[in-house]
1. From I, II, which structure was percent of Cα pairs over 27 Å apart = 45 calculated on?
2. Quick one: mean count of other Cβ atoms within 10 Å over residues 56-63 came out at 13.8 when computed from one of I, II, so which one is it?
3. When relative contact order in percent (Cα under 8 Å, 6 or more apart) is computed for each of I, II, which one produces 14?
4. Hey, helix-only ellipticity at 222 nm (-39500 (n - 2.57) for each DSSP H run of 4 or more, over all residues; to 500) derived from one of I, II reads -20500; which structure?
Structure I
Amino acid sequence: MSLDFRLMFVYHGSMMVMMMAGRGLSPQQEILITTVLAAVLVSISLKHRANLGWQWPGINWKDVLSAIGTAILIALFLFSATPLFPVNSQVLPWYLGAAGIGVFGILSALKITSRTEAELLLHSTVIDQYGQQIPRICEIPKPKIFEARWKKIARRLYLGAFILVWITGVLSFYTFGASFKSGSPVQTATQTEPLSNHGEIVYVTPAEKQRIDRLQMASWLSMPVVLSGLILHFIVGVKLYDNAPTLFEYLKQKRSGA
């Protein structure tokens, strides 16, 4: 785990602590605390990079698209929560914490930061006994592993389904929150359908209720999608999670270790 990744956890944990103490702080104080904390963490990261002699490896168009996609997804996620959780001193740290995770994802896509220290070291330099810089290898040679075409197709289909279900869930959350916020506390001529949220009931139009029910039903597909991903990775052997071995890889490692 890289220092940057650990610092991200420090930031997120600090936001959760501040959220619990949110009632005693104003939004301005929370923003000031967050700004100071972020400045301290960034300075620690920059000093660490300076000690490593790290140099930015550059990016390609795929990295740019990944960063843009991450920014859009995190923006949609944060926006979907605003109807039910308007920004105030109690929930502002939650938004700041989620935004921090999104920023780390964007920086990772742009190769400005990394989840592992090894990746940072690949683009760093070392100083020899004469004070000369010795560049590290910029890339570790990896053996070419043949992967069946159907596995590549299965991975793409799964990622597409996962993103689609995730967007549906976010849309469902936003639609529910917006309808609940604009709902009537009593039945009216047009708002006749009850909508419940943690014991509180408001009334919305039949069209709104039908839309919410359909989106919630569609968002329930997230569970079978996640389960299918676990089956694809661990049982079928379609590599979805880089840092987790498949069942075949695990058994192979265990036999070789024995």
Structure II
Amino acid sequence: MAMDTEVNMTSELDQKLWKYLFPVNEKKVFVETEDKSVIAAPMYKAITREDNGKLISIQSDSYKIVSNAEIIKPLMEQLHTLDSKWIIDPSHSFVQDNRMRLQVTFPELTFSDDRSDIALSLFLHNSYDGSEGVRVFWGAIRFICSNGMVFGKVLSKFYAKHTSGLRLDNLPEQVHQTYDQIPVIKERIEILQNIGVSKSLKESVEEQFGKKAAKYVREQPNPQNQWILYNYLTWYVSHVIEQRLRAAYQMKVSRMFQL
């Protein structure tokens, strides 16, 4: 089943997004039996790239493809209705045959922690290998060093109460409501700025993020509060961890600091 990838976008956007929009389709799976005959495997289907025939994954017959184009196109349409400026941000975006993450940053929707401006960002996820479904996360990016942040914890209760889950068809509402929650985000940041870093928290860095991350933290000036430690970790994730793995690590940081 080929997916339509015609997206009404400007040429500049085309240049940034074309690599996400490769067509995908479903094909039958065949298996070789003990007597060397080949039969169809009706319980499975192959997900392939239509442009080059490359196999992406084998999925159960009940698996439903949601193509990158199917979610990026409505996102672009919604973004064009916004009054706020937005950009496709390459700093934490990536695309592979099986997975993708697209970051949209709103450079005018910012707040500050007295160190630099931090802009709200939206992260759109999709996969063709069953590793994750279509997901939308809200977070931010620090301008001076491109530290990526995900506000999974602090916004979760708000979205559960007010939006019944994140959708792409109410993006203007989401943008405004998320920006309205900046005081809540800043309140949590101020709490972190006033909590010291315990020995157990330092030890948990290695448990959660590995020896290399713990070594990086030890090489930095002693963090005087948890917000500084948070920024050490977001820098490490944003500059050392592979792009395809960053989202999982950013969510770990979010959970660790309840942000």
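Just so you know, all these numbers are worked out from the coordinates, no wet-lab data involved. All of these numbers come straight from a predicted model, not from anything done at the bench. Cβ atoms are built from the backbone, for glycine too; each structure is taken alone.
1. II
2. II
3. So the calculation was done on II.
4. The read-out comes from structure I.
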